[in-house]
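Read through the structures below before going on.
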Structure P
Amino acid sequence: MALANDRKIWTWFEGEWHEGNLPILGSADHATWLGTLVFDGARYFEGVSPDLEPHCARITESAKAMGMRSPMTTEEILKLAKEGIAKFDDDAELYIRPMIWSTRGDGATMVDPDPDSSAFALCLEEAPMAEPVGIRITTTRFIRPSLETATVNAKAACLYPNSARMLKEAADKGFGNAIVCDALGNVAETATANIFMVKDGEYFTPISNGTFLAGITRKRVMQLLRDAGETVHESILKIEDFRNADEIFITGNYPKVMPVIAFDEQEYEYGEKGQLARKLYWDFSHGRI
């Protein structure tokens with residue numbers, strides 16, 4: 001299903017470009033009934049596509065983590081992404097989504113994917129960038145799985161139903177997202193993005209502990225802040241740390257850098273530290289730093 005029915009979409013599949021929401025999965029494909037599909041997401045906006053190559057590289061690693069083999073190299077995916085971008089207007093705002101999935105199983109049970117059956121498609125669709133008006137978050141009873149229980153080292157489609165129920169729980173409480181913990185009660189991220197907090201002028205983000213993807217945008221923002229002379233800590237953080245924070249913001253491919261303006265009843269300003277993180281990312285994206 002497309003992000004929205006009225007948006008322009010181009011998909012590369014089996015050597016050709018197709019316009020529209022192209023059907024690509026068969027009814028008996030391994031991915032259709034067992035969920036062996038990985039994807040990645042990059043952005044094009046204001047004429048730029050920051051960190052496009054790392055996103056193209058990460059999907060090949062996600063495929064390995066799921067027991068598949070990418071039919072395309074990073075360089076081939078990157079070239080196709082640039083071809084796809086050229087099919088849209090220069091001022092378009094796009095979501096760039098390469099996908100790899102298994103079409104058949106392997107072995108006696110057929111549950112494990114046959115690496116040689118891996119298929120590839122690249123979908124680009126219009127997706128407006130959100131203004132930094134801020135989001136409101138709450139807690140959730142659901143947690144992030146560990147590597148022993150799920151393929152958390154891949155950007156795997158099968159992980160997202162867990163995020164969806166977190167979002168549903170948050171929405172039922174009147175919030176737009178949820179702050180999520182691991183099995184030990186440490187904050188991991190939100191249901192859809194990595195999370196940062198600011199306290200006494202310094203930045204903090206949950207240390208990568210194998211329960212969530214330490215995102216490409218997260219890594220970029222951390223490096224930009226450090227290069228600008230800011231102090232950034234990767235730490236073990238609890239819910240109460242965020243309740244006592246001076247500022248909170250999230251990072252991710254879809255929103256890039258977005259302030260959190262409320263955590264339950266506690267409200268937050270879109271402060272100078274969050275604004276700095278967003279400004280640095282935009283300056284990097286446009287080649288100004």
Structure Q
Amino acid sequence: MSQLNYNHLRYFWAVAHEGGLARAAERLNVAPSALSVQLQKLERQVGHPLFDRVGKRLRLTEAGRVALDYADTVFRTGDELLNTLRGRPDLDRKVLRVGAIPTLSRNFQLEFLRPLVGRDDVELVVRSGSTRDLLQDLQAQVIDVVLANSPAPRDARSALRSRLLDEEPVAIVGRPSHAPFRFPDDLDGAPMLLPSLDSELRVAFDRLTDLAGVRPVIMAEVDDMAMLRLLARERQAFALVPPIVVRDELRAGVLAELHRVEGLAERFYAILQERRFPNPLVELLLPSAQVG
């Protein structure tokens with residue numbers, strides 16, 4: 001059985017973090033050509049290419065991303081050994097990188113991540129962004145999973161797969177009132193807070209109101225559920241949201257669920273990329289559901 005050459009691994013680790021041969025070679029005080037030869041030896045040993053060349057930069061392949069995670073662990077463990085012997089112990093930690101679109105409920109995100117929240121051995125990295133940017137990061141293996149309210153586009157060449165996590169009802173919420181709410185009549189001419197037109201939920205709601213012949217007065221169109229929740233608290237207006245978004249306000253009586261809208265639902269998806277070396281933390285969070 002061949003032994004891993006840790007000098008080669010150190011060279012790879014430096015190149016991955018520096019983003020190129022020249023800067024890594026300068027940091028290691030070796031010639032770029034010599035560094036390139038050592039990387040090639042490591043790639044032959046592990047049996048996979050570790051980098052793709054993109055312009056003048058090197059981008060990690062999937063195998064490279066896995067190797068870097070292990071290399072980080074190896075060299076972090078060395079640092080921990082020194083810290084422990086010097087009386088400064090640290091904890092070995094795993095990393096899960098999550099992307100979430102801004103329209104997604106923060107309460108839902110928390111419930112999804114709850115099995116890992118508070119674990120000393122897990123670091124959670126959560127970032128928000130547009131669906132397009134997050135899917136690009138997923139394909140580049142910068143993040144491990146994307147949380148969204150619509151599945152990923154499918155085509156024959158796509159390695160992206162979507163897993164339905166949950167389906168939440170949608171309601172009209174507003175300030176508590178003793179008067180009965182008549183749906184959809186009471187929406188006609190009424191001030192409303194709505195998701196943006198980029199939301200499938202908004203498109204379905206507009207279709208429903210058109211068919212009913214009612215025209216709410218749109219006070220705000222918001223692509224961030226956290227902001228929609230804040231506006232619903234502050235404004236004398238109806239809001240279209242899944243109740244989970246305003247769960248705390250409903251419990252406190254600040255807002256009331258006036259009408260559960262039949263036929264409308266907010267769906268939550270985990271979007272994954274097919275990988276030979278998936279992050280095992282992702283599977284801990286996913287229920288047994290059909291991947292499509």
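Using the calculated result 17 for relative contact order in percent (Cα under 8 Å, 6 or more apart), pick out the matching structure from P, Q. Derived from P, not from the others.
Give the label, chosen from P, Q, of the structure having the highest value of distance in nm of label points 7 Å out along Cα→Cβ at positions 38 and 94.
Q
Given a value of 7.4 for distance in nm of label points 7 Å out along Cα→Cβ at positions 22 and 182, calculated from one of P, Q, which structure does it belong to? Could you put the intermediate results ahead of the total?
On the way: P: 3.9; Q: 7.4.
Label of the originating structure: Q.
Upon calculation of helix-only ellipticity at 222 nm (-39500 (n - 2.57) for each DSSP H run of 4 or more, over all residues; to 500) from the atomic coordinates, which of the structures P, Q produces -11500?
Numbers: P: -8000; Q: -11500.
Corresponding structure: Q.
Looking across P, Q, the calculation of Cα Rg over 2.2 N^0.38 Å that yields 1.01 traces back to P. Comparison across structures P, Q (criterion: FRET efficiency 1/(1 + (r/R0)^6) of positions 78 and 206 (r between Cβ atoms, R0 = 35 Å, to 0.05)) gives the highest value for P.
Only the coordinates and a few stated rules stand behind these numbers; no lab work does. If you're wondering where the values come from, they're calculated on a predicted model, not measured in any experiment. Cβ atoms are built from the backbone, for glycine too; each structure is taken alone.
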